[in-house]
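The next part holds the structures, each set out as structure tokens.
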Structure 1
Amino acid sequence: MPDPLFIIAPPRSFTSVIGGMIGQHPQVYGMPEVNLSHGDTLGEIWNSLTAALNFGTAGLLRLLAELHEGEQSEEAVIRARHWIQRRLHWSTAKVFAHISEAAGGKMLVDKSPRNTMKVENLQRLHRMFPAASFLHLVRHPRSTGKSTLELLKAYGAGGASRRAEFDPEQVWLRSQSHILEFSRELAVGQYMRIKGEMMLADPMLYLPQICDWLGLSSDAASIEAMLHPETSPFACIGPPSAPFGNDPNFLNAPALDMARLARITEPSLEGDVDWRPGEQFSKPVMRLSRQFGYG
């Protein structure tokens, strides 16, 4: 089983599109969000995931349906759910091994943002895969926060009152702090950090670098395959009981718009926070953002 790649980032940090791109490399199997870092057994993980909007569970269900049956019909997803229920005693490591074997032994790419919600989640992944690679994607806290609130509004998560109390700045800061704390445990060369805005604006520059870092072929055919995340079996809306597993915006329009990507810009850290009029970003967020190269 090749050592996997874990893309680690807060929610709304381009993980779906960039994970989709890397996942289309011929030597790689790109997974949807499987959220397998929440416990030591499948039962612990399954019971920890919220069923709201199926955001937590859909990715694993779609993955198992695809690997077991080569399709993601509602019936195949139901059978995948039954498969999980019969194996709640399995260790997380055993689940990963099963997925790897079913995926033909390719390098697995996991881009589950929930992995960063606790340092313990990241440490659990590292214990299972001591030589795994960790790609830290960063995105400006202003655009991350706006994207988070737009998604919550579009899908009605939590209701209007809960959304009004929700502060995406704190989610961004907590997740980034967990990643930085965890990264200190990693060996030299095991961790790479990159601005998502930079990578998407010039994928032809950065994709070969990531391939070289991972020990993957960076020939023209491999890079071309990575420019087509829409060819992934998980780059579309899934069946009714497991529709997501990736960013819904990506699932509805997964093909790269190179002209639009080339126009990506970074907003300013200065000025009022969009979702908290009259207030600016906190000092810890400003300091960490500047550490990441934002201004």
Structure 2
Amino acid sequence: MSRAETSRLRQIKANLERRALILDSIRAFFKKEGFLEVETPLLVPQAAPEQFIAPFAVNGWFLSTSPEMHMKRLLAAGYGNVFQITHCFRKGERGQLHNPEFTMLEWYRVEADYMGIIKDTERLVLAVANELGLGSTMRYKGEDIDLARPWPRTTVSKVFRKAAGWDPVLRLDPERFDLDLVDKVIPGLSKNRPTVLMDYPAANASMARLKPGDRKVAERAEVFIGGLELANAYSELTDAAELEKRFRNVIEETDEGELHRPLPRRFLKSVADLPACGGIALGVDRLVMLLCDAAFIDEVVAFPQEMA
């Protein structure tokens, strides 16, 4: 190992020690809540078809991009509330906030919806901050952030109309949506309070159910803190036919060569037994970044891609 590598590892040791405390605090929170910690495969025969997520192909199988489908199979088998901290892999994701291999926290609560899961998230982040001795206020990039509950909520329609001058719920434009979200919406969110951005356009539903009474939007919410997208919550869709339709649409739009993704048939068969539930994926590396006041993911990961 070079001197530079040794020096870097020494410089981030305090962050990695805090990372270990954060992981302990997360587990303690969910065990106190009565959740079962589970493990699911990292090498899988099918990756969940997602339009903007590219999996790594390995001898006809894939490295897991998310534990979601396997965790829902456990729910369908009657496991009740479950959580998992696991590594996930996504091709082409490298930058200040991204590493192709990263750590994900996912949990599912039976008989909950997306807003119930957001309440879990508020309590979890506060519990971890308290365990670190931060209380309800943390400092990130020179700003004090008040974590007190409840976190402010706003809808995609409202924030896009204000920041970008158009409503993506009423006008379908996926390319402009992504650009404006990154360039106009996120930079305009509060620097001193978390923001819950809710009710995404139906076209961005992924595996979330559409909102009863307003099928133009999905029951999906994302949490932003300090300019970082931290977590993505759903009221989970339990209609196998609708899920298969969405998967087929994604596969038709994105498949190329070795990245052909077969339908996840075992998962789809299990959906008939999936209870009403809410779920969320939370980026552990980004939570650690926030709680360590780190601007780059490399500051909280021992061996990012170039140093593995």
Structure 3
Amino acid sequence: MSINNVTINAPATESAHGPAPRRYVRKTQMRIVLHQLSKNKGAMVGLFIILAIVLVAIFADVLFDYDRDVVGIHISQKLLRPSWAHPFGTDDLGRDIFIRVLYGSRYSVSVGVVATIIGLGIGVVLGAIAGYYCGLAEDIIMRFNDILSAVPSILMGIVIVSAMGATTFNLMLAIGITSVPQFVRITRASVLTVRNQEYIEALHAAGISEARIIAFHVLPNCLSPIIVQATLRIASAIIAASSLSFLGLGVPAPAPEWGSMLSLGRQYVRTASYLTIFPGLAILVTVLAFNLLGDGLRDAIDPKLKK
């Protein structure tokens, strides 16, 4: 999609001295993308859900008392069914599931976002080097990338977390490393389409260093597919984090991470199914929201992909 500015004709208005001169309103690429995105109802629903989840995650400490409302034990209220007092019911320790699900958005979303940033940072650097320099550097990076891609991501995550310890940061790092291959491939493909453009040759002729060319002139013109991939990858990272937490290798208890809540509730799946239903719905809605936004961004950035 062209990155040039687009001008549209504004309607002329009549005046006392005759027709007014035709005005031109300049639309930048960002405005065009935002306009296209705003017309996508699915993307707007996803964006609204994401904003609501992010606001809850940011203000979780203001809304709830962690020691009392989130991890506090109230045996007299254990395994209460959903009611007005406890919309999602209570768990085997009397903790309100509704509050824990809301507070858990802080862990699940932050893990997904930070893990994606880690994979994005490593993958974009390696992909840019492979696509720009080609030759031996490309062969080494892409063969390493092929090896990394051949290992199932969940298995690699289990190995990394098991070796380094089950902490929140190690969980982010493990998921981030598993997402590197996708960013390497998409960045390399984008850089290959840009590196031979005439303006790149002009920059070489002007004596601009290659590092500066890559950072300030090549990568900015490759951001569109990378942004879309990052948005979709956050959804995958949230699922991966929940899967590892379900196996006991994620955010340590008693933190209310959605995957660990599913794991704790599985022994009551027949007698108190709400212990797993509501955390599962939280994962489903969040992942769906990021996927809707990612699909909307893809269509807005490249209208040729629209059906």
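Just checking, which of 1, 2, 3 has the largest value of mean count of other Cβ atoms within 10 Å over residues 181-188? Result for mean count of other Cβ atoms within 10 Å over residues 181-188 over 1, 2, 3: largest is 3. From 1, 2, 3, which structure was helix-only ellipticity at 222 nm (-39500 (n - 2.57) for each DSSP H run of 4 or more, over all residues; to 500) = -10000 calculated on? Derived from 2, not from the others. Identify the structure, out of 1, 2, 3, from whose coordinates volume of the Cα convex hull per residue in Å³ was calculated to give 209. Derived from 3, not from the others. Across the set 1, 2, 3, distance in nm of label points 7 Å out along Cα→Cβ at positions 261 and 285 reaches its highest value in structure 1.
Source structure of the calculated read-out (distance in nm of label points 7 Å out along Cα→Cβ at positions 93 and 133, 3.3) within 1, 2, 3: 2.
Rule-based calculations on the coordinates, nothing more; no lab input. If you're wondering where the values come from, they're calculated on a predicted model, not measured in any experiment. Cβ atoms are built from the backbone, for glycine too; each structure is taken alone.
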